[in-house]
Structure P
Amino acid sequence: MSTTTSSERTKLGYGLHEEAGENFWLFGALVTIKVSAEDTGGQYCLLDVEAPAGVGSPWHVHHDEDEWFYVREGEFEVYVGDAHLTVTAGGFAFGPQGVPHTFFAGRDGGKMFVGCGAKFEGLLRDIAEPASEHVLPPPPEGPPDMGLLMPLAEKWAYGILGPPGPPPGR
């Protein structure tokens, strides 16, 4: 166990093994913070997302932060504005601020890195469940409570436009 603080390790550089980081359960996915907002002085965060088939984010928009997706394993369906992309291992997608987007894992699930502004980490901490170990959560019992989710998202400059899955009407 290291006693190096986050600010010290960022000055020195650091490495993490695949399962290392702070783990959360969010919408049926395992989300691990690899680089935190604290590590970057509030500039951005890097997340490792593992999702079973069909699991992903709500249709949403970032009012003042971009988001990018790098698929490491499996496949993800990514919608950015009017574009529908099937992104496989080694593929990349970009969701600019102000453009609605969503993603969900393909038929065999997948793993990807997600990079976004530091505000998303604040939202994650408000809405996700801390995971005591690096394992997928049990399947969600239903869609998220949009009445609870929407005001928390607005607090962090995000807009929730629809439930997880493809954008409404697609």
Structure Q
Amino acid sequence: MPRGLSLDLSAVVLIALAVVATGVAYWKDPGLPLLGAKGGLSMVWFILPRLIPALILAGMLQVIIPEETVARFFGRQSGIGAILMASAAGVLTPGGPMVSVPLLVVLANSGMALGPLVAYMTSWSLFGVQRIIAWEAPLMGWRFVLVRVVPSLAFPVIAGWLVKLYYDE
């Protein structure tokens, strides 16, 4: 279903910050706002080829995956197994937030409970395999990766479990 322009609090804050930053740039040098705008808009051409397919994929997943299936395995009545599966899925989800966040929205709209949603997002944030392979290991080494990952392994499960325990859906 098409949605109109949405100016929620986050959009208003971003617009205000952009206006303030533009003012500061102008104060430093009247030519800087144009340079900054060109630099920022050039990123659109980097993001759009990734964002559009990611949003289409999210929409397709929403119509392909039956809500009953999501609700059965990950809904309000699901237990620790759903939190563990969501934690594993977060590790395996490739790509950046342009992939994971639309997928998270699809799962939430399909009946996934908050506990597994929090576990998924926490796991993706902490252990995204693509980030580890592409950035952390090559730049910081596998020792760093192990030292960072091993103590954090329980975080997604604990976060999901605490949400399930204390947040009444």
**For distance in nm of label points 7 Å out along Cα→Cβ at positions 98 and 114 computed as 2.3, the structure of P, Q it came from** = P
**Message:** If FRET efficiency 1/(1 + (r/R0)^6) of positions 34 and 74 (r between Cβ atoms, R0 = 25 Å, to 0.05) is calculated from each of P, Q, which structure is the one that comes out at 0.85?
**Reply:** P
**Message:** Out of P, Q, which has the highest value for distance in nm of label points 7 Å out along Cα→Cβ at positions 82 and 154?
**Reply:** P
**Fill in**
Note: relative contact order in percent (Cα under 8 Å, 6 or more apart) at 29, derived from one of structures P, Q, originates from structure P
**Item:** Read-out helix-only ellipticity at 222 nm (-39500 (n - 2.57) for each DSSP H run of 4 or more, over all residues; to 500), computed value -4500, structure in P, Q
**Value:** P
**Asked** If Kirkwood radius over Cα pairs in Å comes out at 18.6 when worked out from the coordinates, which of P, Q was used?
**Response** Q
**Prompt:** One of P, Q was used to calculate P(r) over Cα pairs in 10 Å bins from 0, in percent, for residues 50-105 alone, giving 22, 49, 28, 2; which?
**Reply:** Q
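All of the numbers you see were taken from the coordinates with simple rules; none came from a lab. Keep in mind that what you see is a predicted model, and the values were worked out from it rather than measured. Cβ atoms are built from the backbone, for glycine too; each structure is taken alone.
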